[in-house]
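S.K.: I've put the structures underneath this note.
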Structure I
């Protein structure tokens, strides 16, 4: 039995080779009292926009800010409905509420766990067209943006990518962040590109959206004390922008290692009866933010892995339509069966670019051992 322990995520291992550069960022900020705005923020915005292939990037305080401000910049507000999926983190729906709109759900494809365009069209046929749709690029894989884009043209809604887990993912050669009218990224520390604190960004090739987000993040002002609209305080911290600039050049290499580990996991687990890796759609290159398996006896497997020192996670075990805070919406079990089935059977295994081959094989052996299979 292997004695190799495997954390769910190992940020200290990621930061160790970058520590001197990260400390330099902090030292410069302290020496110059450069904490708000300035060249670190503008520099990161230019570099991340170029990385994504977008015309504009606007740094904000968090991924939730990115979603909420992008919606407002796209004209979403009170009286509007935004459609998304129920198998996502609550920030997606929080942002809709923060923009003053209401939200509705459509179910997901049971293989990819991503928004099902057929279900979205069913919604549009039976209900007034939404003002916007937020497809969530879950686990690092892009939703079917071509099909969603065709529906957007047909029914007249905007598309905002929730790309919080998709830094560097692509679809048919185009990176996440360029597949809708705008996209929202999170730089929470555990993301593929993570800050050393909170951070987020909106990418877009629409100059009007970019301009509105810039004003909204800074109290609605383009010029100090001149407020063209009521905004909020959602600026990206200059030190966090500096940290992100240090990390950005490593993102492609980190994602390549994630994909290599995920491919090894797919080969190892795909033949275990009852175990199903998430389906990768044709044309997608996933960032592999999370490695998710749908498994029988999830609780037993999680306990088994814990005993062996292997970390796991659950993303997300309770769909949003069944959360207590949304009980008044009248949703019930069975309303979105694919999302509910996924939530009941998924488990997230360790996935980080610093994972050693020994750690990777320890995870493979432990999962195989639990289900009584061997190579």
Structure II
């Protein structure tokens, strides 16, 4: 069972003991119906009552994935029922990988706006991060054979139904329990739907280069960016075959990991750039933590000019922060240089002219 004879069956037994989060019927229906408080739903009370009863029945029976089909050839257990949502996400990732590997395809760059601020919700104003993304996009689109995609994480806060659900930390139970792509969502019985990550995973997979532009929120990355970061854990050591653990069977996953887990690096080799800005504190630490995270997934830093941490309007009023940004022409040129550096690194790598020393060496310790 185990590659390590010192590991016993008891060592692999999942530990239990936290209180149950299960709701009784009355509490569940109260919470379910709370989303229909708008008076527009007033004439639909009978219909809503029927919906609440149907939702309760799905919840009570824990129907996480109501639509499934047999896994089929190529899986450890071809007869295991896999969620159709997961299979569609897997197909999208495979197609994205083919685009990434196409030698005749364009250079693909993903620009990530890590700020949650936009004029389409409460702040009433777009973010400086988004303006920097637009500067980078303008530079990159001037280069030959480049396809730029923008991932605007502010939509988590401004777009109806646009969500990134939190990581459930399956990896901490066992690497083999963390499926690639993530199989934790959607969970229909818990109402955990509209998960954006099944669209975000292919964006990362097809990209040859990724640039993250973000502000500092309380010494750390903004919440929407951190949600995406946590949910990318499955891209770094995650299990591409949920049938090998028969879904979320924790002990099976532990046993599989102990037989010798390969920790597949699904995003390895892609180039990256990180730009972090703030007003008083935390830019260097946030930039470093983001860069370290990307390097830990075996992404490759594009170059010194592609990693920036700067203050805009240091200790100046928030009300004039955009004016301060507009005056800071050198900082804007640094963003352009970061985009140019990322492009040059990706182009050199694709042409075989860039060598990363040690890239073919096997690390003695995996994550």
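Every number in this text was worked out from the coordinates using simple rules, so none of it is lab data. All values reported here derive from a predicted model rather than from experimental measurement. Cβ atoms are built from the backbone, for glycine too; each structure is taken alone.
S.K.: Given structures I, II, which gives the highest value for distance in nm of label points 7 Å out along Cα→Cβ at positions 57 and 345?
M.R.: Working: I: 3.8; II: 5.5.
Checked I, II; max of distance in nm of label points 7 Å out along Cα→Cβ at positions 57 and 345 sits with II.
S.K.: Once FRET efficiency 1/(1 + (r/R0)^6) of positions 65 and 297 (r between Cβ atoms, R0 = 41 Å, to 0.05) is calculated for every structure in I, II, which label goes with the largest value? Can you show the working numbers first?
M.R.: Numbers: I: 0.55; II: 0.90.
Evaluating FRET efficiency 1/(1 + (r/R0)^6) of positions 65 and 297 (r between Cβ atoms, R0 = 41 Å, to 0.05) on every structure, the highest lands on II.
S.K.: If you don't mind, another one. Just checking, which of I, II has the largest value of mean projected area of the Cα convex hull in nm²? Let's see the in-between values first.
M.R.: Numbers: I: 19.0; II: 22.8.
Largest one: structure II.
S.K.: If relative contact order in percent (Cα under 8 Å, 6 or more apart) computes to 18, which of I, II did it come from? If you can, show how the numbers build up before the last one.
M.R.: Numbers: I: 23; II: 18.
Corresponding structure: II.
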